[in-house]
Structure P
Amino acid sequence: ASFPGREFPKDQKNFEFEFLGFTVFYDPPKRNIREVFQKIYQAGIKVKVITGDNADTTKAIALQAGVINTTPPVNGSEINKAPNDQIKKVAHSHTLFTRMFPEVKLKVVNALKQNGEVVAMLGDGVNDAPALKAAHIGVAMGTKGTEIAKAASSLVITNDDLGKLITGIAEGRRIYTNLKKAIQYIISIHIPIILTVSLPLFLGWAYPNIFTPVHVIFLELIMGPTCSIVYENEPMERNTMLQNPRKLTDTFLNFKELFVSIFQGLMITAGVLFAYQHTLQEGGDEEKTRAIVFSTLIFANVLLSFTNRSFYYSIIESFRYRNHLLVSVTVAALGLLFAILFISPLSAFFRVTSLTIGEIAFASFVAAVSVLWFEVYKLVKRSKRES
């Protein structure tokens with residue numbers, strides 16, 4: 001702009017302007033953002049864009065980033081004037097929220113929470129802090145983020161790589177799934193131990209004290225590492241990031257999962273008690289009966305730890321996911337079992353006798369039948385889902 005006189009005009013529009021060009025400020029999306037959003041959508045997670053930018057800018061950036069949007073943007077002033085019930089409806093149905101002040105962002109986050117959603121808020125500015133604090137999970141940028149945003153958040157992405165979101169979601173799901181596997185294993189394996197100890201005593205069978213404390217301690221020594229370090233190190237199953245997120249009101253184990261675990265335990269109990277009665281009918285003495293019952297339970301425990309690696313994929317499929325700790329615990333358990341059966345001092349301590357190959361095969365077969373029926377259940381489950 002130029003002005004030939006000495007007294008400048010009072011209004012800026014009175015200057016003589018000459019067009020030289022545009023200066024554009026552009027904050028492009030992250031390079032990998034489309035892939036990140038694609039994986040987020042595959043995981044069943046909804047995406048909402050809550051920004052202070054105007055509607056045109058927001059729509060353009062959302063399109064480049066791969067945000068799925070089928071509704072018009074909502075202006076922050078509309079949200080600010082609307083009653084709470086209306087905000088809850090709009091928060092549920094719309095994706096893009098523009099010209100949002102900090103207090104309005106907070107209203108949208110609270111509305112999503114009131115709708116029963118699990119809300120994760122991603123932000124980096126001072127104006128994001130209230131919403132970051134209110135969300136179930138606040139995630140701040142470590143490099144570009146302000147100190148207030150980082151202090152208000154639960155998590156901080158130190159290198160601002162949004163791909164770490166996928167890593168975090170996947171790891172969280174893996175840990176949660178493995179905890180469930182461990183708990184279900186504990187439920188299933190404790191049922192046959194309790195019933196095998198108690199039922200012969202209550203029913204007055206020939207050898208009521210089929211297990212002594214030393215047998216129970218041995219079983220616990222096997223179960224401890226299995227449920228703590230073995231399942232903890234289970235790799236993520238390939239369908240983990242294709243499942244919908246669980247609801248906030250979901251229990252850790254639902255009724256169906258609890259029923260399946262209990263039924264697994266009852267089936268193992270049936271197999272162990274069948275081995276007990278069969279050995280009695282074959283004229284086995286107390287040490288022989290105890291050896292077969294004990295071996296059947298150990299074999300069943302080993303098979304259960306393998307089949308429960310996945311409640312969807314087959315035991316053969318699960319072998320593709322390496323878990324060296326499971327192999328180590330299995331080898332140790334079977335090695336100690338055969339040492340107990342065939343090393344005389346240990347046999348005397350555990351009050352068992354050695355078994356023939358046929359008797360070991362019988363115990364293995366009974367254990368396999370009592371555990372591997374679950375593979376048929378998983379096959380039916382896969383067939384229903386695929387159809």
Structure Q
Amino acid sequence: IDLGVIDVGRMALQQIHEMRVPDHAAVSSSVDIARKRLGEAQGSFLNALLRSVLKKSLAEWLVPLADISDPIERFAIEYSHPQWIVSAYFDLLKDVESVKAALIANNIPAIPTLVSWPGRSTQQELIDLGGAPTLYSPYGARLSGSPGSIPAIRDRRAGVQDEGSQLVGEIFTKVASNSKDWLDLCAGPGGKAALISSIAALGEHTFTANEVSAPRANLVSQVVEFGEVLIGDGREIAAHARTYDAILADVPCTGLGALRRRPEVRWRRTLADLRILTDLQIELSVAAVGALNPGGYFAYVTCSPHLAETKFQVSAISKKFPELERVDLRPYFPANLESANDDGTLLLWPQIHNTDAMFMSVFRKRS
């Protein structure tokens with residue numbers, strides 16, 4: 001089958017089964033596209049194919065999946081995830097129903113979440129525009145529609161940021177509240193940096209953002225009003241003369257925690273990427289610890305729940321640096337935050353907290 005027919009057919013089925021577009025409209029528009037782009041013959045073939053598909057409901061088409069005994073293979077087909085990701089979810093969650101809930105949540109688009117930047121805007125300002133206050137973050141609001149139409153967004157007094165990322169920034173600033181010099185090691189495109197720098201400006205803190213990519217560093221500069229923005233490889237930060245009292249490293253990762261916002265990532269990432277990224281995560285962590293003052297805090301953060309990027313990395317960092325001690329984050333959680341890990345780290349889930357699957361662990365460097 002022509003690859004173009006497959007692509008247009010997939011779009012048609014997405015409209016029919018997931019977007020509640022009337023069958024006839026989805027078929028008609030898709031066939032028109034195929035005829036214009038691929039030719040009359042391919043358009044006619046797609047028309048026949050889609051009409052054949054419509055003879056059965058989605059539930060009827062999924063009946064043969066019951067014959068697949070391996071739940072990883074079955075869920076990969078039913079919920080449209082690569083098998084290696086489904087397998088990782090089973091390693092994490094163990095329970096079949098929990099895995100199913102997580103996969104389903106990844107297929108439900110997230111409502112845009114806005115963040116107010118302290119000293120520049122307020123959560124109430126976003127609520128007054130019709131937003132619903134975020135459940136855990138004191139800075140956010142959920143608001144359907146185009147964020148670009150909101151004055152505070154246009155004026156760069158507020159931004160668009162998942163509540164999980166807001167909570168990471170909030171917890172980091174609480175842990176580091178008695179520390180003076182703060183660093184965001186991997187700051188691009190600037191969401192956490194904007195929030196953390198705004199909080200820093202309200203207290204007696206200095207803030208520095210570092211980003212390896214010049215275009216992304218420029219984005220950071222556009223939203224960070226208070227502090228300095230550096231362009232450089234985070235792995236070389238320890239070679240600088242300057243050191244810091246608190247360092248946040250939101251390290252490059254597979255992005256499996258944001259699949260509801262970036263569904264294409266599941267098909268772009270591979271196990272080979274995972275191996276490369278975990279090596280980079282350790283290298284950045286080594287650099288962060290090297291630039292950290294005694295008594296300072298190092299926050300390791302990923303937007304991925306994968307064990308290789310979370311608990312395994314925390315264990316590796318602890319083993320490599322005996323001078324680090326783990327900080328129990330639970331005292332810094334919002335009072336209403338539940339099921340976010342019982343080992344002192346933070347792990348959020350879309351299906352539980354309606355956030356990206358963010359992970360956070362904080363270490364303190366012994367004096």
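Have a look at P, Q and say which one yields 17.2 for mean count of other Cβ atoms within 10 Å over residues 7-14, as calculated. Computed on structure Q. Given a value of 1.06 for Rg/Rh (Cα atoms, Kirkwood Rh), for residues 175-310 alone, point me to the structure among P, Q it was derived from. Going through each structure in turn, the value belongs to P. For which of P, Q does distance in nm of label points 7 Å out along Cα→Cβ at positions 127 and 223, calculated from the coordinates, equal 5.7? The structure behind it is P. To which of P, Q does the computed value 13.9, 46 (Rg and Dmax of the Cα atoms in Å, for residues 143-246 alone) belong? Corresponding structure: Q. Highest-scoring entry among P, Q, by volume of the Cα convex hull per residue in Å³, is P. Can you tell which of P, Q yields -13000 when helix-only ellipticity at 222 nm (-39500 (n - 2.57) for each DSSP H run of 4 or more, over all residues; to 500) is derived from it? Traced to structure Q.
When FRET efficiency 1/(1 + (r/R0)^6) of positions 15 and 279 (r between Cβ atoms, R0 = 35 Å, to 0.05) is calculated for each of structures P, Q, structure Q comes out greatest.
Bear in mind that the values in this text are calculations on the coordinates, not laboratory data. Since we're looking at a predicted model, the values are computed, not measured. Cβ atoms are built from the backbone, for glycine too; each structure is taken alone.
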